[in-house]
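Below, each structure is written out as structure tokens.
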Structure 1
Amino acid sequence: MSRTFAATHDTVLPDPLRVHLLCLLRDAQWCRFTFLCQATGVSQDRLKRQFFALRAAGYVDTRRGAGQEGWARLTEHGVRQRDAYLARLAGLAGQSADQIAQGRHEQPDWFALVSPS
């Protein structure tokens, strides 16, 4: 699984803020930048930089409303990429748990507590 994860590594999504943004955006529903800033705790300038990368990768659409309020929504591509990335992370977590269980069975001393010197 780790080779598969590395082979399909996404260069946009490893940033936790970008993943958080994609999780906050509901499928094909427009959302105000104001909410996204508040929910993530970042400034509008930082949010705009993140959306530049997400928009360039085709993950989101953005637009300005009346009064220059910014809006964003996921594209179909963004939904697929977000869901696939989160599934790969969940698979990686499951694989790691299996590897730890197998390692503890085969080499228990790899997981022994080390006494402070």
Structure 2
Amino acid sequence: METSGKHHIVELWGSTFDKLNDLDFIRKTLIQAAEKAGVDIREKIFHRFTPHGLSGVLVLAESHLSIHTFPEHGYASVDIYTCGDSVNPSLAIDHICEQLAATSVEKLEINRGEKPMRIISH
């Protein structure tokens, strides 16, 4: 079986509490990121936790884009899985990192559908 997609896992540290806890900002940032990547958004789901923190998922025709924020730690986890060669998930990742102004970013790319699995670190 050939690769069925690219799975990017991104760890962002050092963003501000206010950005990471602003539901409208996070929603706008994820939607813009998806548009930059050239994906087709099918569903948008966002949830605010008490006392703080957010989760957001965009269900894409090409798979998904998600974020989970932990404002009290200045941390966000981002996950983007895309299928096909017509999209550019790196553009989405770059946009999210820029908007959150993270001071430290770690990225991991996994080629899905390969056996054995090959992990490509960035």
Structure 3
Amino acid sequence: MITVTSHQTQACFEAWINCENLLVNLAEVKNTFSRKFSKIIDECAMICMGTFHAIKSYSPNISNLALLCVGICEECAELCEEQEEERFRECARICRDCSQKISELAYSSNS
């Protein structure tokens, strides 16, 4: 049985909301960021949201979703770290936090 903590659900929630807010902000400022950059942030938001809901509903697929979540959070964090602005550094920090907290779910078995 996988043990899930409130820290893990909170980390997923924070990464999801932060990425969504960053996407809204980027759309408002008509940024010059690549489509790939926005797509990664969007995918991170979607996967974090899905992982959050899987955890909350005790889905048998938690470990699979957690593995996706760790991967996309790391990718999002790497892209955001390349940017100068504080909002991107904050996004990178939140995504790395989520990745670290969710990684134990990704590598545990469902038995």
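Here, each number is a calculation from the coordinates, and none is a lab measurement. Remember, predicted model here, so these are calculated numbers, not experimental data. Cβ atoms are built from the backbone, for glycine too; each structure is taken alone.
The table below gives the values:
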quantity	calculated
Structures 1, 2, 3, by distance in nm of label points 7 Å out along Cα→Cβ at positions 73 and 97: label with the highest value	1
At a computed -0.67, -1.03 (log10 I(q)/I(0) by the Debye sum over Cα atoms at q = 0.14, 0.20 Å⁻¹), which of 1, 2, 3	1
Structure from which -27000 was derived, helix-only ellipticity at 222 nm (-39500 (n - 2.57) for each DSSP H run of 4 or more, over all residues; to 500), options 1, 2, 3	3
